[in-house]
Structure P
Amino acid sequence: MSHTHSPCITASVLVEASPDVCFDFVRSGMKQTHWALGSMEREEVEPGLFCGTSLFTYNKLYIRIVAQPELRLVDYYTGTSPASLRFGTSTRVIDSSCVGEVAGNALIVMTTWRHSSTSDADWELKSHFWPTEIALIKARIEYEQRSPEQAVAAPQTSAESAA
């Protein structure tokens, strides 16, 4: 399905982990290096401001994360420079019992809104990788929740090993 004329793209996933664990994951600027395809190889440029490289354009993307823990809501402000940051994406984490699923697990919902300057081609591309990103979030959170007996250690990124 083409999303070319849609004002937003939403993806959601049930995760076998607590809502608090999931919220901590999606609000972490450094953990986004595991799932944000438009901003890999994350670095914290200054407190609360991150920069990564797009796997599609190889350009730098800056990100400021504004989290509201009481709502388990995260807003992401992005741009090609710190001065050009603008709102465009939100993630909400709720207990999956709200939708009749197992209590104590999480439902993660990510929505991105189309800015008037976004080309049809870029929006179409985002519509394809958005579901992939949320699948990567689920996989990484559930992987990190496994006991050592259940999983082999995940490889660290260069940014994580330097920390």
Structure Q
Amino acid sequence: MIKKTLSALALACGVLFATTAMADGKVAVLGVQEALLSTKAAKQYREELKSELKTDQDRILELEMQAKKIRERLQKEGSSMSKDEADRARLQFQKAFEEYQRSSQQIQQKQAQKEQEFLEMMRPKMDAIIRELIDSNEYDIIIAKQATVYARKQHDITKRVVDMLNNR
């Protein structure tokens, strides 16, 4: 009961604070990650990453095809195979599938790491643009778009930030 009351009180304070802040000053919402990933630089970075990972992607597709072939062979011919032959085919399938999973996981980790590096590289530019917008437009608050339930389109500065990033 106390937890519910405290949660309701915290929510009410948050709403009251947000309402008061909006009444007293200029407010904007910004999708930071959306802005960074919508830039020309991000698109170029994705293309470079795609070509860098092409060999790995091709290897994963090859492993997937190999595992599917073995599985289909086991399904079609499994009942007519000798026990040793069926065991070897199952082992081959298991190895191919494990290699597929391991390779897929590695490429996902590599991709996530590269995306994080890009975001970290772009963050100083983003911060400078945000500072510039705060100073030139006298914003009192810039709220993360993901933290808002609703905001009028006129308060969303994400596209403006993307344009500014593209021009630098």
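Suppose distance in nm of label points 7 Å out along Cα→Cβ at positions 35 and 59 works out to 2.5; of P, Q, which structure was it derived from? Of the structures listed, the value fits P.
From P, Q, which structure was helix-only ellipticity at 222 nm (-39500 (n - 2.57) for each DSSP H run of 4 or more, over all residues; to 500) = -7500 calculated on? Label of the source structure: P.
Identify the structure, out of P, Q, from whose coordinates relative contact order in percent (Cα under 8 Å, 6 or more apart) was calculated to give 48. Only one of P, Q returns 48 for relative contact order in percent (Cα under 8 Å, 6 or more apart), namely Q.
Once distance in nm of label points 7 Å out along Cα→Cβ at positions 75 and 131 is computed for every structure in P, Q, the highest value turns out to be that of Q.
A short reminder: the numbers here are calculations on the coordinates, not readings from a lab. The model shown is predicted, which means the values in this text are computed figures rather than measured ones. Cβ atoms are built from the backbone, for glycine too; each structure is taken alone.
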